[in-house]
Structure 1
Amino acid sequence: MKFKSSIDINSLNFDEKGLIPAVIQDNVSGKVLMMAYMNREALNKTLETGQLWYWSRSRKALWCETSDHSQQVESAYHDCDSDSLLFKIKQSGATCQTGEYSCFNKSLIEGQTVSYINKVAILQEVYEVIIQRKHTNPENSYVAKKMQEGIDRILKKVGEEAGEVIIAAKNGKPEELSWEMADLIFHLWMVLGFYDLSPDIIYDKLMERRK
């Protein structure tokens with residue numbers, strides 16, 4: 001998707017090295033994913049392609065995420081001083097080189113845990129954990145084990161969980177039903193994670209149906 005800038009890019013306040021910081025935010029969960037720098041060429045390529053491009057200060061070169069970890073622009077803003085940018089995006093796969101969905105995964109305050117969980121973003125949070133487990137393959141991880149077993153084993157669990165949802169619904173017990181539906185959704189999200197597909201493809205279809 002190609003975007004047309006609402007302003008003259010040269011009116012932005014790039015620093016003395018010709019760079020401007022760009023904050024990257026997940027358009028669904030609201031999570032801040034990373035911060036990087038752009039020069040004019042990177043910004044122009046971003047607007048022309050709809051994919052985020054950056055300037056690497058260490059390599060002195062343009063770069064973008066690979067196809068497995070693409071960053072599709074949904075909207076873009078500049079601040080009141082025109083010296084920083086904000087991009088809201090569709091993220092596919094992990095953002096951080098550590099395998100985490102967000103680069104902001106370390107707490108600065110002692111005793112504080114990093115958590116973005118809320119009722120709106122919990123589905124995205126669950127997906128991020130699945131992707132993280134898939135790519136880091138930690139020992140004793142249920143997700144990592146199922147990913148290694150393959151899609152057929154995951155789909156078998158989907159079928160089992162769907163059956164348990166039916167039984168729970170027939171029993172008419174809300175607590176039982178809530179647990180079984182949560183298990184089903186978790187395993188459906190594992191199917192997406194197996195193929196590195198973002199939950200956005202589900203959200204988009206639901207939004208289309210709502211319209």
Structure 2
Amino acid sequence: MTELSPRRETTLASYQRDAAAYAAGIPVDLPDELAGLMDSFVTLLPPSPSVLEIGSGSGRDALQLEQRGVVVRRTDITPAFVDLIRASGHAAHVLDPLRDDVGGPYDGVWANAVLLHLARDEVEPVLRRLRDAVHPGGALCLTLKEGDGEAWSAHGHVTGPRHFTYWRPDPLAETVTSAGWSLESLSSRVAESGQPWLLALATRP
């Protein structure tokens with residue numbers, strides 16, 4: 001297995017160090033726009049669907065998905081997040097979607113605010129792997145920070161540096177479709193912090 005890039009290694013170390021503080025700082029309730037996106041995602045799934053969550057983090061989104069009747073496989077590349085989720089009584093697995101076997105087949109993939117830590121040219125290969133891990137007709141939910149270029153940032157409850165790649169709608173749409181997904185919707189929202197986000201829903205043909 002190849003080693004993590006220095007960029008990903010540094011970002012992972014920052015999350016590993018401050019995982020508990022990050023999880024404690026996540027609001028229990030979803031922002032309205034994200035809750036609406038989750039509802040739209042669930043409508044694309046069959047009854048009692050199985051969903052792979054990439055980047056479970058605090059575990060909040062998985063709980064919200066389960067309230068909507070979804071069976072969730074919780075995963076995160078950060079061992080500290082996996083430990084926190086297990087301590088709360090849920091199964092979870094350490095998984096790097098760029099390098100590890102993601103399993104499946106699933107009915108869908110939930111990837112909220114996680115692939116933004118990948119380099120731009122790493123996103124399409126991951127999306128292609130995730131497409132191969134879902135049934136035909138399976139769904140993808142993907143959120144990324146909107147903007148130009150890439151940057152390091154230390155903010156919020158994570159004190160160490162994290163690397164972010166920013167996206168615009170057209171390049172993201174092209175990347176999603178090039179990875180073999182059919183784009184269902186692509187919209188923007190502005191978080192309370194003022195950061196704009198891109199919200200994408202797609203299905204496997």
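Here are the numbers for this structure:
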{"item": "Top of 1, 2 by relative contact order in percent (Cα under 8 Å, 6 or more apart), largest first", "result": "2"}
{"item": "Identity of the structure behind 52 (criterion: percent of Cα pairs over 24 Å apart, calculated), options 1, 2", "result": "1"}
{"item": "Which of 1, 2 yields -13000 [helix-only ellipticity at 222 nm (-39500 (n - 2.57) for each DSSP H run of 4 or more, over all residues; to 500), calculated]", "result": "1"}
{"item": "Percent of Cα pairs over 18 Å apart, for residues 98-185 alone - structure with the largest value, from 1, 2", "result": "1"}
{"item": "Origin of the value 3, 16, 28, 26, 17, 8, 2, 0, where P(r) over Cα pairs in 5 Å bins from 0, in percent, for residues 50-129 alone was derived from one of 1, 2", "result": "2"}
{"item": "Comparison of 1, 2 - label where distance in nm of label points 7 Å out along Cα→Cβ at positions 74 and 138 is highest", "result": "1"}
{"item": "Distance in nm of label points 7 Å out along Cα→Cβ at positions 122 and 178 derived as 0.8 - corresponding label from 1, 2", "result": "1"}
{"item": "Parent structure of the calculated result 1.2, given that distance in nm of label points 7 Å out along Cα→Cβ at positions 10 and 82 is the read-out and 1, 2 the choices", "result": "1"}
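Laboratory data are not the source of any read-out in this text; all were calculated from the coordinates shown. These numbers come from a predicted model, not from an experiment. Cβ atoms are built from the backbone, for glycine too; each structure is taken alone.
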